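Several structures are given next for inspection.
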Structure 1
Amino acid sequence: MKGLDEIVSYLQESIADEVLSKTEKRTLKDLVARYQPDDHQLNVLRSKIYDMAHARINAQNQSFIIDWIRQANSALLPAPPDSADVFFSPGEACREVITSQIDSAVRQLHICVFTISDDMITERLLAAHRKGVHIKIITDNDKSLDEGSDIEELAKAGLAVRMDTTPNHMHHKFMISDQRSLITGSYNWTRSAARYNHENILLTREPGPVKSFEQQFQKLWGLMTEYS
């Protein structure tokens, strides 16, 4: 099972650097929610967690390994559909939740953002595209002309991009991942938003908001102009 292999690979990465951060745990939860392993596959994953821990444990890292086992097993339990979390900048929290949602996407990403100029986010989008994730992006035409904008690079790589060409601005900042989770808030997808600005992101899996934002995305997609 492709999903099982991806989860195992992510577990191996997290134990290798002896860090299981909040973002990594969230990504594991997202992978489990998307691939939905059955009881047998979950038992296989639990067994692999203990095998990995046994292979790496020593006197120096014993405390970390014990905590890693606990958190890794906890991450195998899918998040409830109405779970939510909030993140703030400056700092890496907002950017990390964006990149973790991109990395854990399996089928599609629907992105509606004012601008994209953060190279780290762009690199993750390109990697997801190469992995076969179907990505649609709606953005603002004026901001695409800014120095440092990555819209042209994304469009040339084959991602579907449409733009607001009206005199007004398309000022949304949201992304829907696999029709299961939504991130939205004031946070612009720029380097300065991470470094300097006071911004926010809400991550939710509550079906109602996810459905409403998806409907808005589809409405806007039909109104926008294809990037050229």
Structure 2
Amino acid sequence: MTNWLSLFDINTTFFTLLNYPMSYLEFFGTILTGWSVYLSAKNKVISWPIGIAGVILYGVLFYQIQLYSDLFEQFYYFVTGFWGWWLWTHPKGDQKDSKNELIVSYGSKKFNTLGIISIALLTISLSFFMSNIHLIFPVLFPIAASFPFMDAFTTATSFVANIYLAKRKIENWYLWIIVDIIGVFLYYQKGVIFLALLYFVFLLNAFKGLHDWSKTQRSYDKKI
């Protein structure tokens, strides 16, 4: 049992690449998450269950490197993963495509305004909370959070972006581009190099997703 549980310890090395010790946790969490993001850009429903598996592994990882906003973010992704999976496969009314799935569309002005306000409010509240979490819950979080404001902003933006993704709104990719740029810097600074490289790949994938989803949406317009 002890050996099995050690696989979930970031200090348990799976292999070493260019003097970088790769843990089982980081490797498999990254592979599953990367695969999920790639499939999202491809507009594939299977991206949701694969993403849920990656979320579980990343939750354990973020706790161990004291990125507490990212830790709570994984709980959110776990829940919205099932929600998004349901929305994509159970569209209502005229929101169906040829595969009987939710269509790709742009968010309304009201929807986008609400999204921006939500990011601002969540960033402020999360930043304050995470800056003091080691004082509020010293037993659970004995070490102060790293980069609390930046981590809170990417968390808040990711929260909103995931709702856009679940609703199959094209604007989700603009938000992910912002998150990915900051993520490359943040994870590099924390020494999680493989994860930083993954976020660079995510950044490229987000541009690809934006292009492909926009093309898909235009094809709907031509059919109308």
Structure 3
Amino acid sequence: MEPQRIVARLEAAAARRAAAERESARGDADLNPGMQPLRRDLTPAAVLVPIVLHAGAPAVLLTQRTDHLRDHAGQVSFPGGRIDPGDADAVDAALRETEEEVGVSRDRVEVIGRLDPYITRTGFSVTPVVGFVRPPIAPEPDPFEVAEVFETPLAFLLDRRNHQRHSRIYDGRPRHFYAMPYERFYIWGATAGMLVNLVDVLAPCAGAGDADRGP
């Protein structure tokens, strides 16, 4: 997908949100009706959805978290985290976290828009900030937080045949979630949910309904 089309799709999505005069949101409850966040006072957070503009074949940069972390240990995620008091806004937080976690400085990122906020079961309201990253880049991951940095082709993510719905037993009942297994990486949960939102924005008519396919 061409960079100009990506920007145009994100701008159109922002215009729809503004016209609706309310903030739409995605979240873990999308596939689990009644499974609301564990607390009412949601913690603001932000992530960067980094689209690396390789010639002719853009890719999305992701991280594999280390196994010893308290939250989401070992999972695939976007670079990001809580919005700190010193951050100007969600964009500032996403860029700061990206510098800290993967060593990609903010001057390498062109912010082009954002997706819908994503509400997690654990009580975070996450703003996904979308940005272009122009290669070459040489990630320097923080060894405490990030075990590995990898890229997934945007074309793979845009193909809804690669969107699956999986489930696990959580607190004694099934919890359903999106998953996009790619090579040896298992992309799932909130990260996969935000990627589904990205695809809904960039390719709203591509293979509609295929995301309902099971594993």
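Miscellaneous remarks
- Read-out Cα Rg over 2.2 N^0.38 Å, for residues 61-148 alone, computed value 1.06, structure in 1, 2, 3: 3
- Structure (1, 2, 3) behind the derived value -7500 of helix-only ellipticity at 222 nm (-39500 (n - 2.57) for each DSSP H run of 4 or more, over all residues; to 500): 3
- semi-axes √(5λ) of the Cα gyration tensor in Å, for residues 101-196 alone from the coordinates reads 26, 16, 15; which among 1, 2, 3: 3
Throughout, read-outs are computed from the coordinates displayed, never taken from laboratory work. What you see is a predicted model; the values in this text were computed from it and never measured.
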